[in-house]
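Okay, got some structures for you below.
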Structure 1
């Protein structure tokens with residue numbers, strides 16, 4: 001029987017940064033295969049299956065963040081696995097104190113989806129996962145893309161969460177006070193109700209899901225502003241924190257700028273090992289929101305990216 005080479009702590013650390021995590025037997029590794037947007041084509045799926053059959057233990061695990069893991073890989077086969085995945089444009093990764101793989105819901109094809117979540121996922125993957133891959137952050141930074149207020153991928157439990165919005169535009173003069181109101185019937189959260197012969201929409205309760213739009217037979221409800229709600233500082237784990245929404249609804253291009261400002265601010269002002277939500281609580285949400293929406297942090301982009309920050313790891317939560 002061949003003697004397996006001893007794997008040092010330094011070697012384990014090096015391959016972990018490449019997306020290969022130690023298995024509990026202390027000998028084998030799981031390869032974390034990154035998806036750009038939570039979807040793979042059939043050739044990519046076959047590639048992962050071939051890797052599992054040839055180099056792993058024949059199994060493929062699904063992670064909670066829409067990546068795949070192939071367990072049972074021997075240390076000496078790690079480079080072979082990387083080369084095999086690359087044949088179909090796949091990479092391992094998704095670990096460390098950096099921007100993590102983007103997680104979009106299936107809003108692209110979902111009947112409730114308010115925008116193309118997978119297209120946006122691909123764009124953010126390229127702009128902030130790939131291009132920022134070597135940028136060290138205080139801790140992991142997770143991005144969640146939700147297509148509607150159903151919140152299937154829990155955007156509010158990500159460091160940066162997005163929720164699709166379609167604001168109903170209500171013309172009260174067009175309301176006929178129907179005894180059986182189609183708008184009221186379509187509202188799943190009870191924000192729309194007929195009171196004293198008139199439809200009332202509780203704006204504090206309305207979550208802008210858009211289900212009521214065009215339901216009125218007299219055109220009292222039409223589509224208003226469409227865009228994305230941004231939530232900052234959410235996390236789940238040992239110490240959870242619900243994210244805090246910033247005011248306003250934003251276009252996709254505006255969201256990309258807000259996200260870049262957020263990452264830069266986190267790198268600049270976060271303490272090593274500190275999650276973004278903890279930084280928000282330490283500094284104050286109002287200050288963070290003002291800096292992201294109104295500050296000039298993009299003017300300091302190169303200075304922030306080139307600064308020697310967060311060179312020593314160590315998570316505080």
Structure 2
């Protein structure tokens with residue numbers, strides 16, 4: 001069976017940086033939204049886009065911290081957004097739409113990883129609610145600004161999606177919480193979101209992609225004990241990077257910047273990307289690193305997740321009108 005998941009010869013790779021990917025690309029006059037664009041790879045994404053001429057809106061759960069982190073970067077504005085709170089999502093989207101501006105790029109970069117069991121809203125598991133449902137609601141609410149310019153939407157997934165498909169029979173871990181399976185499910189959801197958004201939006205010229213940024217030490221690991229990261233081979237006893245495959249934040253930002261701007265992807269969409277390339281299908285052996293699991297790009301599961309997410313959030317830009 002044919003698959004769009006195959007390399008296209010981008011000319012970039014695992015060690016390319018966001019700045020290198022954007023070399024020669026002029027984003028003057030373009031407007032981007034980057035969630036979490038003030039920390040880790042999000043900060044490097046914002047920095048690279050702004051350096052290429054884009055104006056970047058950074059919605060942040062901690063606006064004061066975002067203002068401080070982004071100080072000195074021209075062309076950036078900060079607003080408030082808590083992805084775990086759908087009222088906050090609606091508030092940010094409403095303020096943005098009131099500005100009357102059209103979006104060219106949306107990068108749903110923010111997220112949490114392997115946190116202790118946490119419930120938000122009506123008892124939703126926090127990783128799925130924040131990483132997926134918050135971004136689902138945000139993009140759907142921003143659709144009136146996304147559609148007119150044929151924007152690209154980039155959803156930050158992870159190789160961690162291979163830890164779990166969507167748990168249709170126990171979405172909220174009512175039968176026992178596992179922080180890594182919960183993270184895996186959320187990252188699978190991020191990939192499936194791009195699949196169905198691309199299907200729904202392509203007639204309007206909107207294309208969507210999901211990306212695995214690579215292994216990077218950032219504040220995303222704040223819920224992990226040092227001992228756990230040492231045991232995993234990520235860091236040494238001094239807290240320094242021990243895994244030679246890990247990337248710098250500038251390298252980690254490269255794939256989502258590439259997916260957001262590369263002319264090579266003009267006629268593509270819905271695909272999972274890694275190392276500034278379209279990823280290949282993952283090997284059946286989970287010990288073999290890289291690639292994308294079939295369940296994370298399955299169009300039927302993507303459509304099923306879209307329907308469920310619309311029911312849960314009460315938001316669907318593509319709902320039939322009476």
Structure 3
């Protein structure tokens with residue numbers, strides 16, 4: 001597979017994924033209404049999320065970075081490094097630890113998949129400046145479109161990476177479909193490197209997913225979902241009449257992030273026929289983050305036809321990175337290369 005050092009390819013019909021109303025309309029008709037997660041990651045939303053990762057109680061990025069810093073060489077040896085595709089790559093500031101270890105071992109190609117073209121461009125420039133031997137081809141679009149590109153292009157053996165505990169950031173049915181898409185993309189010997197956040201106390205989780213006193217990146221990030229819908233579909237959300245708060249639901253093991261109307265508010269859209277009549281205290285869901293039990297998570301993935309190759313966990317914060325491989329035709333775990 002021949003790649004230029006940095007290239008951005010639209011895999012989702014250009015920016016058409018932003019204008020796909022089907023998932024949005026389905027979500028807004030739920031009770032409570034839900035804004036699909038990818039609408040939070042336009043250029044502004046991506047920048048705001050980077051500020052979230054710097055909050056002192058938001059342990060996820062810090063802990064994952066530490067795990068990758070300690071184990072990047074071991075992971076690189078196990079996955080083989082020839083081609084790494086990453087779902088939801090963002091700034092790739094954690095992934096670059098793994099990419100650096102890979103580039104030290106052999107020529108490496110990186111295919112980040114993200115809905116923010118701006119983030120793909122900036123991270124691609126940074127990565128190739130830091131790692132001159134790394135080849136980068138950004139795939140601009142949703143996860144499913146990037147995976148379809150991988151399947152259609154029949155590249156060399158690949159490790160699909162899904163870091164940032166992003167697997168938990170979707171409803172169960174969407175998570176199941178995406179896992180099926182990922183596993184359907186892998187051929188015998190390919191790898192799946194994934195991180196998940198594990199169950200812990202509500203106190204720790206709610207501190208991690210809410211703004212500390214005097215700072216507001218979570219609020220700004222969540223309200224940007226509404227502003228993005230205004231810009232994209234001619235909505236009339238007034239984000240000034242919403243507050244933002246995340247709560248942990250112990251029954252479902254999920255952090256539920258919502259924006260709450262602080263007064264009665266009716267919302268219409270210029271581009272489609274839908275009206276939301278919100279009473280004071282009504283909410284919209286703008287984010288989910290499921291927390292996993294380690295043994296159950298591994299068992300679920302193995303039941304789909306993969307083998308657990310290795311795992312690295314932070315016992316203090318209960319956060320893990322897992323490497324699975326697709327079995328070969330004899331049902332034996334094979335090396336990625």
Inset, instruction - Assuming 4.0 is distance in nm of label points 7 Å out along Cα→Cβ at positions 190 and 238 as calculated from a single structure, say which of 1, 2, 3 it is. - result: 1
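Quick one: semi-axes √(5λ) of the Cα gyration tensor in Å came out at 43, 25, 15 when computed from one of 1, 2, 3, so which one is it? Mind dumping the intermediate values first?
Values: 1: 43, 25, 15; 2: 25, 24, 21; 3: 33, 22, 19.
Computing semi-axes √(5λ) of the Cα gyration tensor in Å on every structure in 1, 2, 3 gives 43, 25, 15 only for 1.
Values in this text are rule-based calculations from the coordinates and carry no lab data. Bear in mind the structure is a predicted one, so any value in this text is a computation, not a measurement. Cβ atoms are built from the backbone, for glycine too; each structure is taken alone.
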